[in-house]
Structure I
Amino acid sequence: MVSTPKVGDIIKMRAWHGVVLDVFANPGGRTVLRVQTVRNVFRRLNPEFIEFDLAPDAIAPATLDDLQQEVAQYRAFLDESVQQLIGCASTNGHGSASS
């Protein structure tokens, strides 16, 4: 990424996508981004702080479609995992898991 991302920009870093929530300049002149990622939303984690200047080429612009595709992948994985969990649940001889 050539220029520093702005608040609201969607970015890709490694295999994840996120939205830039804040951009800070620290006293050393480095740029720090506060980014919420799809991964962290599904893990119920807070946004991450990323020092942009350490690897600016590792951060690329992304689109809303990219972000939505990752959300869809996480939802599908979550749904599959929940179904597997329910499939492993014992019904304690009552015929259904909710009894």
Structure II
Amino acid sequence: IQILSQILADILKRPYITVGMVAFAAMLPLALTSNQWSLRKLGRHWHRIHKLTYSVCILACVHFIMLRKGFQLEPLVYLGLIAMLLVFRLNPKTKHSR
């Protein structure tokens, strides 16, 4: 129990760890439902759950930016690439009809 409280204190003390843990926690339902059984049981709700991926990508980039000391170009490049992909993916004009 003491170890868990130390881990929680460390997570809350450092903002970049907090953001990383939120992203990790958001990935858990994705990992648990990434199978055929969950897809059948959840139906259309499965897609809603898996749209968490978009938020997790942004949180992961923010975590990476916060993790680096000083100005670093690499995390900003990743954030820019993910932002472009998300704009393309979420833009209704670029969606293909199914």
Structure III
Amino acid sequence: GQSQLVGSREVSGMGKVVSFSINHQAWVPELEVPFVVAIVELQEQAGLRFVSNVVGCAPEAVSIGMPVQVRFEPVEDVWIPLFEPAEFSNSGSAA
């Protein structure tokens, strides 16, 4: 069975793209196309996934397995979590 012990805990915001779609339809007039909707698996736990947009790169640059990091964008009175390509340190691992 599934655990009933649920709660919140802080995560790094680092992950990888496990699936994505490049959308060319502007569903509302202010939406810029094309845009990427992705499923991102967070690095803290296999199967811990988040659906969001990938920004900060050309849509064609997004790929399965791409390392990403969260960034928050203000929209009216809320902050929206988006993902962008992860920055790398000299060691080659995500910073």
Check your understanding: For which of the structures I, II, III does the calculation of helix-only ellipticity at 222 nm (-39500 (n - 2.57) for each DSSP H run of 4 or more, over all residues; to 500) return 0?
Key -> III
Study note, to complete from the structure: Comparing I, II, III on volume of the Cα convex hull per residue in Å³, the highest sits with III
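Only the coordinates and a few stated rules stand behind these numbers; no lab work does. Only a predicted model underlies this, so the values are computations on that prediction, with no experimental measurement involved.
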